[in-house]
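**Q** Next come the structures, one after another.
Nothing in this text is a laboratory measurement; each read-out follows from the coordinates by a stated rule. Fair warning: this is a prediction, and the values are worked out from it, not measured in the lab. Cβ atoms are built from the backbone, for glycine too; each structure is taken alone.
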Structure I
Amino acid sequence: MPLTALIVDDEALARQELKYLLERAGGVEVLAQGTNGIEAVELIQTHRPDVVFLDVQMPGLDGFAVLKKLLDRKIVLPQVVFATAYDQYAVRAFEVNAVDYLLKPFDRKRVLQTIEKAVARLAAPAESSDAKLDALLRLMGEQAQAPKANSGKVIVRAQNRLLLVDQREICFASIEGGAISVVTPTVEGQSNCRTLEELLDQLDPETFWRAHRSYVVNIQHIREVVPWFKSSYQLRMDDPKKTEIPVSRSQTKRLRDLFNL
């Protein structure tokens, strides 16, 4: 019997790409596709798939809220694979017992590994995990509502000095070789954060944007939007080096919305 699956993502290209990779893998039947969290709940209730490939950030309900809604309705949960452009949700995904976590753009080898994990999960003895999952989701909801301390300052290590930098001065931050680099018009140094996600937690979400998995940019410090290969774009920043930062394919729509391109 093939592995039955649903794909729920608000980006048509992401749905098409994932459907192509699943069908090419063989042994997977895509029953239906949805475009938002509300549709996800209805499709899961209707089709009862083995696995659902679920985007995290969607209109209506995000991926985690979909799981909570299913539990509230006492609907049996399928195996869940979260699919998103952001790796900041990976820990939360595994906390709620997800099969796997796929980053966009999708990689064929990773998709095949995910299918193997889902098949192995289905073959394993059934576990009573709903109560555990419900408790985890409630805990996560409480944590999400807790206020975050934000002084507006970010610590940057430069030339053996620890500098407190006003986040409004940050042009962009990037990750390379496991270190987080922070660049302002006058300072270039390393953040004390271990990941870009940890740094983003300290920054204003209205101003800072994850334009690429390796870059966070300050929208106010974008100097120019440069058309690039095959309808893609790069951002030229206003730091002294006029750094050019790629915009990932999954973030192109956000870029166009931001600047009415």
Structure II
Amino acid sequence: MDVSLVAAVLSGALVALLLTLFGGGGSVLATPLLLYAVGIKDPHVAIGTSAAAVAINAAVGLAAQAKAGRVKWPCALTFGAPGLIGSLAGAHLAKAVAGNHLLAWFALAMAMVGLSMFRAPRALGDPEVHIDPAKALRLVPAGAATGLAAGFFGIGGGFLIAPGLMAATSMTLANAAASSLVSVALFGAATSVSYAASGLVDWTMLLALAGGGLAGVAAGARLAPRLASRVLLARRLFAGMIVATAAYVAWRALFST
């Protein structure tokens, strides 16, 4: 088997494993892995391909969360619909930016993801939250702005979506994490469609990522109970890894020839 395909399968497994264990933030490693482990040369192709993989992973996770009844659909869709438009606009802007410049901005977004994960997640909230005009007025602009960022950087945006949903509606962390997958899937799909229309998705590598992701989800489900007592420490170690990777991506983008 081609070494790059093996690397893509392993990368997909790692990203899905981290997503399963830690939620928001895991998918941000997909683009660096495609660039530096798999060997994709064009940053735009790496971002377009990783966005498609993120959408697939989010859709699989969403199906499980919806079955468990954790998704607050009215709030999730009110946030996701304007974000869908924002993500298309963000992807259009990103394709016009030179590859190295885009990676420098991507590194900044990665660092923000990592730093946000050092905080202990808030667990309190209203488990019976319902949409109303006041909440909608907060959800719509927050969704549009988050979608713009997700489309530009080619990331799922879960680290922004879940806190945004909680701030706008006071829903619980569990409901926000589940409901955020609606937007992650929408934003990832919109971004990847935009990149695919420009020929910037590697379909072979996407299939390899998706295949590896199935194994990663299964492994994460087995490991999650073992990490339950040390989840905050593990999350912070993972956050440190994201920040370190962001520094490497920035160095390659700014100083590598």
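**Q** Please compute distance in nm of label points 7 Å out along Cα→Cβ at positions 157 and 213 for structures I, II and give me the label with the greatest value. Don't skip to the answer; put the middle values down first.
**A** Details: I: 2.6; II: 1.7.
Greatest value across I, II: structure I.
**Q** Now for a different question. Please state which of the structures I, II yields 93 when volume of the Cα convex hull per residue in Å³, for residues 5-76 alone is computed from it. It would help to have the intermediate numbers written out before the result.
**A** Numbers: I: 69; II: 93.
Source structure for this number: II.
**Q** To which of I, II does the computed value -26500 (helix-only ellipticity at 222 nm (-39500 (n - 2.57) for each DSSP H run of 4 or more, over all residues; to 500)) belong? Don't skip to the answer; put the middle values down first.
**A** On the way: I: -10000; II: -26500.
Label of the source structure: II.
**Q** Right, another one. Compute relative contact order in percent (Cα under 8 Å, 6 or more apart) for each of I, II and report the one that scores greatest. Let's see the in-between values first.
**A** Values: I: 11; II: 38.
Checked I, II; max of relative contact order in percent (Cα under 8 Å, 6 or more apart) sits with II.
**Q** Given that FRET efficiency 1/(1 + (r/R0)^6) of positions 61 and 245 (r between Cβ atoms, R0 = 35 Å, to 0.05), derived from a single structure, equals 0.65, which label among I, II identifies that structure? Show your work: numbers first, answer last.
**A** On the way: I: 0.65; II: 0.95.
Structure I accounts for this read-out.
**Q** Give the label, chosen from I, II, of the structure having the highest value of Cα Rg over 2.2 N^0.38 Å. Provide the component values of the computation, followed by the final result.
**A** Details: I: 1.11; II: 0.94.
Max of Cα Rg over 2.2 N^0.38 Å: I.
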